[in-house]
Structure I
């Protein structure tokens, strides 16, 4: 069965991260984190890869390796809204599949991107990936977003060590069609979205279908903090 390749990747990138300002421009293996994510995305089956940002610093840095970088509104609350802006600006077909690869995922391999595109292209709503937690202690780490499966998929910041159920690491990658993106942008922020700072809860809280798949390979760590970056540098030097 041929792999699906009629999809676009957008990497939403903001400078003012609350935990690690400027993190997407932090250097990893001689390139910025964002550039690593961009080149990994280029190695997928996507027809095009874009960067959407509200930061002139990120815009100027990105222009050194791609022309597919666009400024979006500073009023956007999250990356999904930023991608909806870009879809509207570039007048993408409402049935076009878009993959949101988050800019703090520099070790996410193209096999996971292609797998999500293959899995999601006939889905409505939101599709995403998960992977087993590498350490049970990560249940307590609010920077490691967890997902619990079942009839009603939920996302978590912290999970009590004694809480029953299976919890997995949620991977920062989403797939949706443009019409669902535009619908998302028109909905108000939900209470869980705001309290947990998790953009996907706007889908959950509005009873929009969530599809979750076990990733094909280990996505590696996401760089959520200076400590994450220092840990990676320490391990690999």
Structure II
């Protein structure tokens, strides 16, 4: 009877919340971590079923060690170092809980932000080990504008890594095109980091960019020429 009473009391005792550390990082497709240099990333961690927010904040920090990230280390090798951009928090968990993280960014330059959602189980007291919860964000940071008879586009990796001759992101692997109706006009390297341009007829509305190595893509509406 005493054992039965003890079991009944234990069953009736609410589970204690266990602080569970979580670190989130965002990796630019084909490049490095996205952080402060591109205005950071917004992060919201929420309960998958109810949608209730559990933590939110901003990813901040550096892009990380280039050789460690880009040299094709064996699977499972940590990519992040102490300065790599991240958002860290602690979530109280009483039982295994399915959560959803939403990331949005980069926040600079304006208009280039993209978002991603991912689900993951949190287990009470079990930290997200290694580099943390790493989400790869597809796309490129692309803006486009008209300057007289030309369309000028500026593009970088989402982490801000430079597109230029002789870098890991050589300009030759990028294809940029201005769209005029159903036809396209290739934009050429303009001699400045991340800049492509060409003479384009009036009526062009979009510029697209493709990284032919990583497969990252982006599109930007062409803004009007600034008033003199």
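Since every read-out is calculated from the coordinates, none of them should be taken as a lab result. The structure presented is a predicted model; accordingly, all values stated were derived computationally and were not measured. Cβ atoms are built from the backbone, for glycine too; each structure is taken alone.
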Check: Given a computed value of 13.5 for mean count of other Cβ atoms within 10 Å over residues 51-58, which structure among I, II does it belong to?
Finding: II
Next item on the list: Can you spot which of I, II the value 110 was calculated from, given it is volume of the Cα convex hull per residue in Å³, for residues 147-218 alone?
Entry: I
Note to self: Comparing I, II, where is FRET efficiency 1/(1 + (r/R0)^6) of positions 131 and 211 (r between Cβ atoms, R0 = 25 Å, to 0.05) highest?
What the structure shows: I
Next item on the list: Compare Rg/Rh (Cα atoms, Kirkwood Rh) across structures I, II and report the one with the greatest value.
Entry: II
Next item on the list: Work out the source of -2000 here, i.e. which of I, II gives that when helix-only ellipticity at 222 nm (-39500 (n - 2.57) for each DSSP H run of 4 or more, over all residues; to 500) is computed.
Entry: II
Item checked: Label whose coordinates, when distance in nm of label points 7 Å out along Cα→Cβ at positions 123 and 187 is calculated, return 1.5 (choices I, II) -> I
Notebook entry, point to check: From I, II, which structure was Cα extents along the principal axes in Å, for residues 35-162 alone = 62, 36, 20 calculated on?
Noted result: II
Next item on the list: Match the computed value 1.00 of FRET efficiency 1/(1 + (r/R0)^6) of positions 171 and 195 (r between Cβ atoms, R0 = 25 Å, to 0.05) to one of the structures I, II, and report its label.
Entry: II
Margin query: If mean count of other Cβ atoms within 10 Å over residues 27-34 is calculated from each of I, II, which structure is the one that comes out at 16.6?
Written below: I
